[in-house]
Structure P
Amino acid sequence: MEKKVVFPCGGIELEGLLNQNSSTRGVVITHPHPLYGGNMYNPVVEAISEKYHENGLTTLRFNFRGCGESQGVHDNGPGEQKDLAAAVNFLDTLGLKKIDLAGYSFGAWIIALAASRGIFADNLILISPPAAFIDFKDIINLSQLRLVITGDLDELAPVALLKKMVPKWNVDARLEIIKNADHFFSGHLNKLQKLLE
């Protein structure tokens with residue numbers, strides 16, 4: 001069962017939801033753009049968290065700075081990467097040694113940025129990375145990237161663009177496309193969860 005947690009990030013505190021399962025494997029899940037209503041209670045984020053927990057991992061989803069009860073103010077990238085590092089560190093302090101990162105939309109961008117700049121994770125999963133909305137041009141080498149998921153109706157993470165970009169991020173990463181799904185995966189969350197098996 002998920003419980004509310006608070007963990008430090010520099011001089012601020014961030015709120016999260018922790019669901020303890022495995023004592024060695026965990027995942028940090030990041031949410032969509034907070035300036036457009038994104039937070040850790042987003043249905044896609046919840047679906048990701050549920051599936052990882054079913055798969056036996058400890059899950060942590062959290063609100064970026066300035067969102068919900070997390071302190072600080074939105075920073076459009078740099079601060080949010082620090083938030084992600086703080087979340088990974090929080091799981092590390094619980095003794096988890098293998099930590100995956102799974103991000104949706106804006107959260108996928110933050111994970112890609114942080115991973116391209118050295119944050120370590122065992123596996124990266126990017127769901128609807130909004131490459132038509134946010135600049136991904138500086139992201140080229142994501143050695144831990146395993147899976148990218150988008151919908152064929154997703155205008156923010158269009159299939160044609162991701163087919164060009166994913167091989168630049170990691171030639172071995174899989175790109176999975178869910179038919180008739182838009183950016184919000186309405187009516188397709190079960191298909192999304194199936195791909196996370």
Structure Q
Amino acid sequence: MTGYQVPSKQVEFSEKIKNSQFVTRIANVDSVEAARRFLKLLNNQFPDATHHCWAYIVGNPESTTLVGCSDDGEPSGTAGKPMLNVLQHSGLGDIMAVCTRYYGGTKLGTGGLSRAYGGGVKQALELVKIKSKIDYIHVQFTVDYENIKSCENLLSNFECKDIVVDYEEQVTFKLAVDETSSSQLKSQLYDLLKGKLEWNIIK
């Protein structure tokens with residue numbers, strides 16, 4: 001079984017730096033749309049905040065290209081990028097950090113801001129509890145009746161779920177399989193069925 005680590009629930013860390021209040025929240029977001037919804041929720045809940053700076057990583061942190069960040073009005077490069085950098089070194093995927101700042105009247109300078117935003121994410125990450133997530137793909141393949149039992153035995157060696165079997169002229173298996181082992185399953189089925197394999201990925 002393979003997968004990656006994600007936050008199991010939302011956490012919050014708050015600190016005051018030179019009279020400015022920084023509140024960093026970390027949440028599990030499994031899509032860009034979910035990240036946008038989380039940001040919109042915080043904007044609606046705390047409209048009086050000076051800034052809502054954010055960063056996210058959606059998907060497997062080892063391979064994803066779905067990353068984003070924003071300074072939300074702070075000087076360029078002082079908030080979103082430091083936050084994203086901390087997330088990228090956490091090893092976690094499907095994660096979003098939003099740091100809400102209430103300006104306290106004292107400017108921190110670019111270095112101070114970077115340390116405040118990046119540091120807030122580091123502190124919040126220490127509170128995060130994690131869980132494992134497995135990426136599944138949905139596939140289907142068709143076999144003759146005589147091969148049902150041997151296919152079922154083969155499937156038991158893989159991380160599969162949601163298995164549905166349709167019995168018609170031939171037998172069609174529909175299932176979700178761990179994405180990283182799907183090619184191995186396909187190869188073993190191909191060998192088992194001596195090349196007579198109809199394999200389709202279901203979108």
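Read-outs: derived from the displayed coordinates by stated rules, not from any lab. If you're wondering where the values come from, they're calculated on a predicted model, not measured in any experiment. Cβ atoms are built from the backbone, for glycine too; each structure is taken alone.
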Have a look at P, Q and say which one yields 23.2, 77 for Rg and Dmax of the Cα atoms in Å, as calculated. Q
To which of P, Q does the computed value 18 (relative contact order in percent (Cα under 8 Å, 6 or more apart)) belong? P
At a computed 2.7 (distance in nm of label points 7 Å out along Cα→Cβ at positions 89 and 145), which of P, Q: P
Comparing percent of Cα pairs over 25 Å apart, for residues 57-168 alone across structures P, Q, the largest value goes to Q
Distance in nm of label points 7 Å out along Cα→Cβ at positions 105 and 153 - highest-scoring structure of P, Q: Q
